[in-house]
1. Can you say which of 1, 2 returns 18.1 when mean count of other Cβ atoms within 10 Å over residues 145-152 is computed?
2. With mean count of other Cβ atoms within 10 Å over residues 137-144 derived from the coordinates and found to be 13.9, which of 1, 2 does the value describe?
3. With mean count of other Cβ atoms within 10 Å over residues 17-24 derived from the coordinates and found to be 25.6, which of 1, 2 does the value describe?
4. One of 1, 2 was used to compute mean count of other Cβ atoms within 10 Å over residues 25-32, and the result was 20.5. Which label is that?
5. To test your reading of the models, identify which of 1, 2 gives -5500 for helix-only ellipticity at 222 nm (-39500 (n - 2.57) for each DSSP H run of 4 or more, over all residues; to 500) when calculated.
6. Of structures 1, 2, which gives 0.9 when distance in nm of label points 7 Å out along Cα→Cβ at positions 49 and 113 is computed from the coordinates?
7. Tell me which of 1, 2 gives 33 when you compute relative contact order in percent (Cα under 8 Å, 6 or more apart).
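A short reminder: the numbers here are calculations on the coordinates, not readings from a lab. As the structure is a computational prediction, the values presented were derived from the model and not from experiment. Cβ atoms are built from the backbone, for glycine too; each structure is taken alone.
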Structure 1
Amino acid sequence: MEALRKERREYFTYADYRTWDDNKRYELIDGVPYLMSPAPFLAHQEIAGEFFGQLRDFLKGKPCKVFIAPVDVRLNADKLDDTVVQPDILVVCDRSKLDGKSVQGAPDFIIEILSPSTSKQDVIVKFNKYMQAGVREYWIVDPENKSVVAHILKDGIYMTRAYDENNEAVPVLVLEGCTINLKEVFPG
């Protein structure tokens, strides 16, 4: 990232992003780099792990693949290639989007787990980027309130549903037959 300071550039692409070797994690949104916060709290990791496990178990033997951060998702790889995010959990059903280093284009399903340092980014900035890119379903998970807000893309805009820790079978609408047990995600 020292190169960023030396160059004093304000706009970057995925090609630039791939050259940064300062051992820090960044996301790139509309050509602007955002330093990601240090490792999340253990509760965040436990929640991410439970979502990943439930999705992995459901997707065994199916064409879709589930990934857990860090994975580079290039939301507009076919255009400017200036937006690279690292969602907490993502599912990709079109394997042609997987190039061995990144996901090129919108995943089918994304989960972001809120933390104090990322909530504005997840709720506002990424919400809009995911909707514009065509992410079919986007869940925002609030560990503090033990809740999930599910956004389902319909006619280019997100329709919203809310769930809490008491829901045992929350449907993932883009993965037919898949449900997530929030009682297991948010244990006692």
Structure 2
Amino acid sequence: MNFDPNLKHQMVVWFTGLSGAGKTTLSQRVNSLLQEQSLPVITLDGDELRAGPCRDLGFTPEDRTENVRRAAILAGEQSQAGTIVLVALISPMRADRDQARRIVESRGSTFIEVFVDAPLSVAEARDPKGLYKRARRGELTHFTGIDAPYETPDNPALAIRTDTESPEQSAARVLDFLLGLNGDGGI
């Protein structure tokens, strides 16, 4: 498909799910597919945000709410410039994701929630950073899926099961969805 590079692409694609569900992998692959189309895109990853503008935050419910708020503000600002913003962030609470949507939409951008779904057992088996093991040993508290809740989205724009399809298949599904938005504020 060909895209008009002069179109404004004011959208935030918000990938939410458990740690280890595949949010970062998926957002990176979608980023690559969009770049292949010469579309302006940036990824805001939860780990990178925690190392930068959110480094002063912990993992209490209040800190998580603030982390999501800051990510939404950054994403909204980037999208206002016509950049497609991919956000990979656990963002476990519906109310926080709803607030993110309000922040993004108040800046005139489209908010697209993508639920990156993998059963806890799969996410825990992947455990790239050893966080689930640490949480199970009691070394980490407020860990989503162990001693802190994750509220699944009620009506995500798209739900991706990373335990039943490859990262390439998942990224292609996201891209197809975004292409389907063309004419309705999409790409």
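1. Only one of 1, 2 returns 18.1 for mean count of other Cβ atoms within 10 Å over residues 145-152, namely 1.
2. Computing mean count of other Cβ atoms within 10 Å over residues 137-144 on every structure in 1, 2 gives 13.9 only for 2.
3. Derived from 2, not from the others.
4. It was calculated from structure 2.
5. Of the structures listed, the value fits 1.
6. 1
7. Values: 1: 15; 2: 33.
Going through each structure in turn, the value belongs to 2.
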